[in-house]
Structure 1
Amino acid sequence: MVEESKKESSKQDEMPDWSEYRGVMIFIEQRAGEAKNVSWQLLGEGRKLADKLEVELIALVIGQSVDRLATDAIAYGADRVYLADAPELNEYRTRPYSRVALHVIREVKPEIVLFGATATGRDLAGAIATHLPTGLTADCTILDVEPHPSRLLLASRPAFSEKMLATILCKRYRPQMATARAGVFEAAPYDSARKGEVQKVSSLLSEEEIETRVLQFIEATDRFHLEEAEIIVAGGRGLGGPEPFKLLQELADALGGVVGASRAAVDAGWIGHAHQVGQTGYTVRPKLYIAIGISGAVQHLVGMQNSDCIIAINHDQDAPIFKVANYAIVGDLFQIVPALTQAVRAQRSAALSQQVPHEVVE
């Protein structure tokens with residue numbers, strides 16, 4: 001009985017032969033012909049994975065009038081691009097997009113397929129994984145691969161109420177699929193000199209064969225995309241309540257940025273979850289991140305530590321946030337923030353006054 005159990009365990013541990021599956025594929029998400037930043041970020045990370053596995057980096061572009069995105073995908077690191085360009089693919093709909101993606105994946109047989117953890121990416125990845133079928137790891141923050149012979153994708157994501165990271169493996173199915181958060185990975189530099197191959201594929205379904213119709217797309221005017229913002233002014237428990245967020249909004253408006261928050265501020269009900277930065281909120285990579293009254297818990301740091309420039313304002317000189325900050329300001333935020341706002345406004349006003357209008361010569 002023990003011997004049979006050992007044999008069964010050994011049989012389960014044996015890796016199937018996946019030698020026909022090679023390559024790393026990235027789905028390039030777009031809307032109205034403009035790619036989502038997470039797509040280029042995933043191409044940057046996909047390039048690293050493909051180089052480790054010594055395989056091609058493949059991009060999949062679906063839409064209408066999106067030839068330019070195929071060129072951009074090569075410039076951002078792809079070796080080969082599969083392009084499906086048709087009127088019926090203009091707006092995202094699950095069935096026509098998944099039909100194209102399934103066809104390409106079955107033909108190309110990539111060993112890894114990655115999507116952005118957006119509403120579109122999650123919907124499409126789930127539909128594809130169900131039909132293949134294969135496993136799908138959602139909302140990843142770390143991606144890596146084991147070398148030959150396993151070539152396993154190590155897809156890590158927050159687990160157990162965000163208290164730890166779980167690394168999930170897909171040992172018995174291919175391709176290995178995952179969605180990844182925006183703002184976590186860094187896009188490779190755009191290189192217009194890179195060369196690659198673009199292969200066109202058909203949309204497979206005519207408009208008459210698609211049951212759903214997009215009648216109108218109305219973008220919410222009050223919706224902001226924290227993960228795509230270049231300047232973020234974030235507040236934490238140190239603000240002491242919801243009212244001080246008005247000061248942060250004034251500074252953000254002066255800088256042309258948006259307001260973020262720590263989990264403590266969101267949990268206290270001072271501001272909505274859409275503003276939350278951190279492991280349980282958004283992972284961001286802005287050019288400027290101003291942390292005000294944020295102590296710097298690990299859960300928050302993982303969501304913003306890759307910002308280009310971090311300015312921290314806190315009355316506690318030993319606050320952990322200062323360890324990742326490029327500039328540290330120790331003092332009373334209620335004095336510092338209004339002074340900063342005034343200085344930014346004055347500088348912008350001076351810059352505008354120095355601009356000389358062009359004369360119109362007839």
Structure 2
Amino acid sequence: MAQEPPASLEGREAARAGLSPREIVIRYGFLLLLAGLIVFFSLATRGFASPQAAVFILQSVSITGILALGVTATLVVGGFDLSIGSIATSAMMAAAYAMVVMEQNALVAVLICLAIGALVGLINGLIICYMRVPDLLATLGMMFLLIGLQRIPTEGRSIAAGMTLPDGSTAEGTFSPAFLALGRHRFDVIIPDLVPSSVVVLIVLAVVIWFFLEYTRFGRMMYAVGSNPRAAEFAGAPVKAYKIWAYVISGVFASIGGILLAARLGRGDIASGNNLLLDAVAAALIGFAVLGAAKPNAFGTAVGALFVGVLLQGLTMMNVPYYTQDFIKGAVLVIALVFTFSLLGRNGR
């Protein structure tokens with residue numbers, strides 16, 4: 001009996017797997033791009049492939065990743081949250097104000113920050129769902145409101161131990177060591193003091209939101225609301241409630257990011273959260289291209305945050321000018337999304 005040519009055998013294997021070459025590119029193309037970047041930077045720079053560099057990348061994207069997971073929750077229900085960066089900065093300022101000015105302990109500061117995030121998320125959801133304000137406009141307005149509000153208590157000054165208050169007195173409080181440990185503690189993993197606590201928080205929250213969205217009824221209903229809100233409403237789902245909860249989740253995640261940022265810096269810096277929004281949105285949108293999901297998902301968002309960290313760290317180690325890095329990051333984001341959705345569109349036709 002004549003043997004089949006190798007090409008025919010490969011075609012039959014692909015057919016059995018149910019994946020055409022185009023589907024393989026859609027599903028694994030972005031992961032291959034990420035792997036290619038890691039290999040390229042490892043060869044082009046010294047020290048990029050070291051465990052310390054890997055941990056530094058994870059630490060640099062941990063807060064961005066947490067905010068991006070919150071954005072993902074709003075994308076799932078067909079919304080979008082532009083206020084996450086200002087929520088994180090407000091939480092950072094609130095934590096610093098609670099401990100340095102009000103002389104409260106770490107637990108009180110954390111609870112205040114979480115309450116701020118949940119309250120802002122709730123207000124966003126109510127404005128969008130009941131006032132019928134478009135999500136981009138509502139959250140953009142909230143962003144500007146918070147940017148102004150967080151500067152009022154200190155008249156625009158950053159908050160640090162021993163600072164002079166607007167009334168001329170000196171702040172007598174300090175950052176609690178327990179609070180600072182949230183952003184500065186490192187765990188021993190193979191190498192002593194290797195893994196920062198913020199990386200652990202990111203991993204835990206990523207697993208939690210992934211499981212919540214993919215394997216709970218609430219999460220599946222959020223996807224249903226995002227894909228077809230009218231059908232979900234006809235099926236008896238409380239569409240507005242699901243949307244409001246999505247914005248509450250986003251606000252809480254943003255406040256967690258602000259807590260970790262305050263704990264890492266040991267001060268309330270009004271300018272530290274300026275770049276959080278763009279990087280978080282980039283990570284969440286890149287998630288659409290991971291494994292060809294073409295939808296918001298927690299795993300894709302985590303990979304997107306890692307991709308942003310690898311790209312920026314590699315460019316920095318190659319001494320690429322800082323003012324070109326945002327352009328390169330944006331170009332990669334646009335190309336990845338266009339490539340993925342164009343292939344998906346061809347598959348649909």
Structure 3
Amino acid sequence: MSLPYVLLSAAVSLDGYLDDTGPERLLLSGPADFDRVDEVRAASDAILIGAGTLRTDNPRLLVNSPERRATRIAAGLPEYPLKVAVSASGDLDPAAQFWHTGGEKVVYTTDKGAERLRGAGIAADVVPLGTELDWPAILAHLGAVRGIRRLMVEGGGRVHTQLLQQGLADELQLAVAPVLVGETDAPRMFGTGAYPGGPRNRLRVLETRPVGDVVLIRYVPTLPGTGPAVSPADRHWLALACELALACPPSRTAFSVGAIVVAADGTELARGHSREDGDPVVHAEEAALAKLDPADPRLASATVYSTLEPCARRASRPDPCARLLLDAGVRRVVTAWREPDTFVENAAAGNAMLAAEGVDVVVLPEYEGLAKAPNGHLLP
């Protein structure tokens with residue numbers, strides 16, 4: 001099941017705090033960043049907060065710009081994104097602004113919490129999840145039942161921590177304010193505990209830019225999934241491979257494909273694309289593997305991201321890409337698009353060839369459109 005794209009958004013001090021310990025909320029962002037957040041909200045299908053943030057901040061979570069709301073309506077979307085609250089206990093104030101502003105609301109809770117919320121007359125769709133809250137279940141329900149593709153998470157720190165520790169966050173947007181809090185008891189952005197890959201797992205920077213007097217930093221995870229399990233980084237690496245395919249010299253006799261080899265620790269080892277360096281018949285996986293030492297021990301635990309199913313039959317060279325991957329010791333492949341019979345009869349056999357040799361093959365069909373984009377002239 002395809003989960004929503006989960007974007008964690010927060011403003012933090014230079015020393016990593018979300019607030020101070022005073023009675024009033026510490027405003028870390030300025031007008032320019034508030035407007036940026038409003039833009040991100042308008043581009044989201046839903047906005048989620050935890051119970052602590054709802055109680056402490058009493059937020060409305062609205063799209064404030066009339067122009068952005070009008071753009072949503074013109075696109076056939078609700079005026080406001082769905083507002084989502086998460087509370088295990090169900091101990092939420094029915095008079096909070098959250099319930100009485102904006103559009104639709106939903107709250108995810110436990111069975112006991114649902115009884116409490118319904119008894120309090122909370123103005124929202126109440127979804128019980130059993131005896132405990134479960135983030136994969138929440139995201140699956142949002143995707144499958146609510147049709148949410150892009151979920152913005154605005155806190156608090158406990159929610160951000162849980163989603164990142166469970167490998168469920170696709171992007172992290174931090175507005176870093178030129179402020180030092182320095183209070184031990186103040187709330188921090190992230191809590192202690194184990195994170196995927198540990199402290200040596202480095203996130204990848206997508207963007208840095210000043211917004212007023214704060215600096216926006218956008219990060220995405222890099223750690224590949226394990227076996228058939230899909231991680232947020234799998235989606236990012238495959239999307240990057242799709243961008244590589246756009247760099248291929250156009251051809252009437254071969255597909256444009258991008259490929260990236262990524263180590264288990266999230267380090268990019270090599271990348272390649274079809275017809276790279278003027279070779280008219282080189283394939284993407286072949287070009288990427290050629291840049292690596294065949295004896296590199298990291299290949300055995302690496303993941304190869306290829307926009308097109310690795311070929312099992314090939315006219316231009318003796319060894320198809322599926323065989324090259326097997327000979328290199330690769331044990332996990334993530335791809336977007338099954339090969340059509342455009343150039344080779346019964347072409348869609350590479351994934352099966354890999355799987356038969358024990359390779360974990362993961363197909364992410366939501367990226368098929370991106371993979372096909374540079375190949376439209378070859379398709380019916």
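Bear in mind that the values in this text are calculations on the coordinates, not laboratory data. None of these values were measured; they are calculated from a predicted model. Cβ atoms are built from the backbone, for glycine too; each structure is taken alone.
A few remarks follow.
- Computed 3.3 for distance in nm of label points 7 Å out along Cα→Cβ at positions 128 and 328 - originating structure among 1, 2, 3: 2
- Of the structures 1, 2, 3, the one that 1.26 was derived from, the read-out being Cα Rg over 2.2 N^0.38 Å, for residues 288-335 alone: 2
- Identity of the structure behind -7000 (criterion: helix-only ellipticity at 222 nm (-39500 (n - 2.57) for each DSSP H run of 4 or more, over all residues; to 500), calculated), options 1, 2, 3: 3
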